[in-house]
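Undergrad: Each in structure tokens, the structures are laid out below.
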Structure P
Amino acid sequence: MKVTQIPFQKTGFFSKTMHDYLEKNENIKPFYNNFPDISGFHNQIEEKQKSYRLQSRLTLVNALKTQYKSFVTSEKTSENIELLKQQNTFTITTGHQLNLFTGPLYFLYKIISTINLSEELSEKFPEQNFIPIYWMATEDHDFDEINYFNFNGKKVQWNREDGGAVGRFSTEGLQDVFDVFSNHLGNSKNAQFLKDLFSEAYLKHTNLADATRFIANELFKEHGLVIIDGDDAGLKQLFNPYIKEELEKQISFLEVSKTIVELEKNYKIQVNPREINLFYLGNDFRERIIFEDNIYKVNNTSITFTKAEILEEVDKNPKAFSPNVIMRPLYQEVILPNLCYIGGGGEMAYWFELKAYFEKVNIPFPVLLLRNSVQIVSEKQATKLEKLNISFEELFLNQNELLSKKVIENSEIKTDFKEKIQFLQNQFSDLKEVAKKTDVSFINAVNAQERKQIKGLENLEKRLLIAEKRRQKDLVTRITILQNELLPNQSLEERQRNFSEYYLEYGTFFTSVLKSSLKPLLLDFTIITL
């Protein structure tokens with residue numbers, strides 16, 4: 001096994017927003033609080049310790065114990081839940097949708113990043129406790145995003161009617177999915193583990209939230225991972241004051257809108273706020289709350305409330321109020337003694353919109369950490385890369401760019417068109433000096449001729465490259481096949497593959513390698529050669 005780190009910026013798969021954040025660019029500094037380094041965490045501990053109440057800790061622990069009641073909990077996880085009662089205990093949190101059988105590979109990377117950061121901070125700050133948290137996105141309603149996973153290039157999909165919060169979905173119908181998936185696995189020891197994990201999760205639990213908790217618990221309980229479901233009446237009661245404030249004053253819309261005006265001067269906006277950033281949650285629906293004509297209406301239903309009625313409903317039925325993408329981060333930070341949120345580039349981008357909102361409601365804005373990203377390369381693939389003289393950084397080039405680069409390097413024809421174009425520009429530079437002494441028509445003629453000749457050279461370069469690619473067809477084919485293996489659909493494999501592909505081959509060795517290799521605070525992309 002070999003571990004290589006390269007800058008995220010060298011992969012070409014991360015946005016300008018992420019590049020600027022990692023480089024601490026001045027343009028993005030107003031939109032985050034403490035940076036993810038040891039100094040930043042020291043400051044964050046002080047901020048959170050002052051604001052998080054003991055009563056919130058007790059409510060959190062009681063909710064977690066209830067949620068874990070029917071699960072086999074490891075000693076480490078049980079200890080971590082108890083530690084949450086103590087004022088010197090803090091959480092490191094990641095969140096993820098309830099994807100079928102964990103969905104894309106990066107589900108593992110998120111959680112292992114969270115566990116490893118908790119352990120690293122425990123070493124740096126021995127007087128504090130740090131608990132890794134996986135926040136299940138049980139209240140999401142985008143079923144089409146989570147109802148499948150890819151296995152060996154094939155989609156394993158769960159078909160059922162959509163509607164309501166996904167965590168409440170019945171697992172009925174997943175026997176058929178299991179039958180299809182298990183037929184792909186074979187009968188090895190690792191295959192049997194995957195079959196048991198799937199069947200125990202989905203065929204012995206009645207809803208998607210419990211099934212997902214079972215899987216995450218089985219994979220990570222020995223590391224003390226604590227899994228939380230926000231769709232909980234006790235936890236939502238802690239959030240009631242912010243729900244009421246949102247309904248009455250629409251603070252999130254006002255503050256986030258102001259932030260967006262500044263943020264979009266340099267960066268792409270990830271999400272836009274609504275006037276009220278709450279859903280009303282029923283057994284089979286999750287619909288926006290809209291304020292019209294002095295009445296609160298639940299979109300696409302006949303449910304309506306007066307102001308007094310909806311505020312009373314918040315107290316009587318807290319589980320009915322579900323924060324959207326704008327308010328969910330605040331919910332998390334209100335109910336957890338949290339220091340850091342670990343997420344992907346898209347998640348980080350919408351968190352940057354929220355800092356002023358957090359300041360307005362007087363809740364500490366957490367440290368934001370880009371999760372570890374990983375590329376797995378087999379020893380056989382690494383040997384092929386070496387023979388083709390492709391570095392890890394070159395591997396992530398656009399395929400056409402990579403092929404052009406390697407064909408030129410391998411060509412017997414050593415013609416530098418850039419040099420010829422530069423020579424041509426120098427020649428025309430002299431002509432332009434002469435043209436300045438004449439009239440405008442001659443200057444325009446010189447400029448036009450320069451553009452024409454440079455264009456001609458560029459076309460010749462393209463034609464030469466096409467000819468060389470034909471001549472070096474074997475090289476082009478080998479590079480194309482190899483890059484497609486490593487980057488399916490010209491995308492990072494972590495967004496395409498499911499962990500089961502690697503577990504089937506490597507078993508627990510795969511997860512142990514990830515655990516030992518991922519270094520969250522390095523802020524680099526990780527390549528693991530197995």
Structure Q
Amino acid sequence: MNPATALATVLVDEFLRCGMTDAVLAPGSRSTPLAIALQAAASAGRVRLHVRMDERSAAYLALGMAKHSRRPVALICTSGTAAANFHPAVIEAHESHVPLLVLTADRPPELRDTGSNQTTDQVKLYGTAARWSCEIGVPEERPGMVAYWRSVAGRAWGLALAPDPGPVHLNASFREPLIPDGDEHWCEPLDNGARAWTQVHPPAPRSVLQVPRTQRGVLVVGDGAVNAEQYVAAAREAGWPVMAEPTSNARYGVHALSAYHFLLDVPEFAKTHSPDVVVTVGKPGLSRPLLSMLRQAQMHIVVSDNLNRWPDPVRSAAHVAQAGQIPRPAGDRHWLRSWIAADLAAAAAVDAVLDSYDEVTEPRLARDLVALLPTDTLLFCSASMPIRDVDQTMRPRRGLQILANRGASGIDGTVSSALGAALVHGKPAYALLGDLAFLHDQNGLILGPDDPRPDLALIVVNNRGGGIFSLLPQATLPDGFERVFGTPHNVDLSCLAKAHGVPHTLLRSPTALPQAIEGNGLRIVEARTDREANARVHEQLRQAAHEAVRKAMD
């Protein structure tokens with residue numbers, strides 16, 4: 001057996017023993033040994049192998065799978081720029097704590113810096129975005145190699161999961177021959193039993209903080225929150241309002257506020273409702289008024305399962321702990337009732353504005369879609385306006401899992417991430433995307449005939465550009481706004497869908513949404529809107545909600 005085949009066989013086998021269920025491959029020449037080993041494992045029913053021609057789409061597909069399953073997914077490519085195309089997804093995995101096993105095939109070191117074809121320096125290519133980087137080295141036939149390879153694979157698996165989940169990078173240099181040579185001999189056994197070589201046990205939480213007893217507390221649950229349910233339950237017992245971002249999947253129950261963005265944007269309400277204590281779980285960042293509240297908090301307590309990196313975007317944390325205990329105070333519930341009364345008033349005002357439009361509007365589409373989807377459904381949102389529209393209009397509910405790439409909040413790879421999450425979900429799934437996010441990753445629609453297609457409806461808000469910029473100060477610039485911020489385009493999404501063989505439906509009215517999203521398999525629903533009109537709708541929402549909050553305070 002040649003060394004390249006031996007190394008690839010052992011690495012794939014060890015990852016499978018550790019618990020890997022899915023692998024994503026972007027085909028190439030130097031990665032041939034890994035591709036052959038994965039294909040053999042897939043044929044034996046040991047792993048689900050997904051193949052994508054575009055490395056960036058492949059990386060985000062793996063990201064979506066790992067984000068949903070919270071289990072490392074292997075991501076494999078050949079040498080050169082292929083590995084560089086993984087970098088955006090690696091950054092997102094790093095920032096959103098998603099476990100990935102990135103395996104980049106490489107030319108042997110003697111070819112570096114020689115002008116050799118498809119050769120560049122891939123050592124520690126992803127910098128600080130990787131939890132661990134390892135240059136495996138060129139495989140050799142000598143005793144001790146199998147133990148080394150299996151130990152490296154086990155370490156990579158363990159570090160991808162704990163103490164801080166994220167991407168791990170293994171760079172494997174292969175000399176030719178790259179395909180099996182027909183000789184099964186190796187100097188030591190390649191198979192060492194059925195168990196993983198190394199059992200990695202995650203650390204237990206070390207610090208628990210007792211939250212000061214107060215009636216004027218607030219719980220904020222941001223993206224990627226861990227064990228959010230226990231803190232939501234504790235806040236309910238304490239009589240605290242809960243401000244939960246959609247991707248926290250913690251916006252449920254009578255204490256959950258759906259209009260907190262508008263409440264905190266009313267200066268007099270924010271002043272009279274300044275909490276004594278704010279406890280945050282996960283990473284908040286969707287609402288500027290919410291971040292302003294954190295910045296001015298008398299005491300901000302951050303609960304994070306990883307003390308190496310805790311989320312504190314406004315640098316206001318007074319205490320950081322891996323677990324917290326929210327006490328149940330004595331006394332009445334006036335604090336909570338005042339929040340809920342204002343929230344109900346603001347939400348009703350928002351609904352009245354949205355329901356007054358006969359045409360499709362972006363915030364109503366977000367509100368109605370979230371309310372319409374059945375229990376046990378997945379909704380993947382792009383990181384720009386769609387997730388913000390969901391945040392500002394979503395009413396509390398259970399049974400819906402909402403995901404988004406909010407680690408670095410880029411729009412790249414959204415289609416592929418949604419596909420990956422939907423494949424792991426294995427049940428009806430939906431994605432709410434902006435047109436630029438959709439176009440940026442249209443290669444995600446390129447699926448081979450042997451690759452599975454998920455039951456996924458891609459609902460694309462097409463305002464022919466970057467709608468979020470119309471809501472930002474840039475919109476007041478007199479010259480060049482449309483070209484350099486609006487990003488106009490004239491792409492016909494129905495033609496694009498036809499090119500990929502994906503069914504396309506045009507949403508013609510808000511009330512037609514239930515029929516438009518019906519169906520099975522991969523499909524596209526297009527909702528055409530106008531950016532300037534959308535800006536006016538959002539301003540109406542803001543004014544109506546503010547007026548309702550002020551009336552509720554009287």
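What follows is calculated from the coordinates using simple rules that are stated; it is not laboratory data. Remember, it's a predicted structure, so these values are computed and weren't measured experimentally. Cβ atoms are built from the backbone, for glycine too; each structure is taken alone.
Undergrad: Suppose mean count of other Cβ atoms within 10 Å over residues 196-203 works out to 17.8; of P, Q, which structure was it derived from?
TA: Numbers: P: 17.8; Q: 13.1.
Considering all the candidates, the number was obtained from P.
Undergrad: Once relative contact order in percent (Cα under 8 Å, 6 or more apart) is calculated for all of P, Q, which comes out largest?
TA: Numbers: P: 25; Q: 14.
Checked P, Q; max of relative contact order in percent (Cα under 8 Å, 6 or more apart) sits with P.
Undergrad: A follow-up question, please. Can you tell which of P, Q yields 4.7 when distance in nm of label points 7 Å out along Cα→Cβ at positions 412 and 436 is derived from it? Write down the numbers at each step before the final one.
TA: Details: P: 4.7; Q: 1.5.
This figure was derived from P.
Undergrad: Follow-up. To which of P, Q does the computed value -11000 (helix-only ellipticity at 222 nm (-39500 (n - 2.57) for each DSSP H run of 4 or more, over all residues; to 500)) belong? Provide the component values of the computation, followed by the final result.
TA: Numbers: P: -16000; Q: -11000.
Answer for the origin of the read-out: Q.
Undergrad: If mean count of other Cβ atoms within 10 Å over residues 180-187 comes out at 11.2 when worked out from the coordinates, which of P, Q was used?
TA: Only one of P, Q returns 11.2 for mean count of other Cβ atoms within 10 Å over residues 180-187, namely Q.
Undergrad: Continuing with the same structure: The value 21.5, 59 for Rg and Dmax of the Cα atoms in Å, for residues 172-275 alone was derived from one model only; which of P, Q is it? Each step should come with its number before you reach the end.
TA: Values: P: 21.5, 59; Q: 26.3, 79.
So the calculation was done on P.
Undergrad: Out of P, Q, which has the highest value for mean count of other Cβ atoms within 10 Å over residues 60-67? Walk me through the intermediate numbers first.
TA: Numbers: P: 18.5; Q: 31.2.
Answer by largest value of mean count of other Cβ atoms within 10 Å over residues 60-67: Q.
Undergrad: Match the computed value 159 of volume of the Cα convex hull per residue in Å³ to one of the structures P, Q, and report its label.
TA: Details: P: 201; Q: 159.
Going through each structure in turn, the value belongs to Q.
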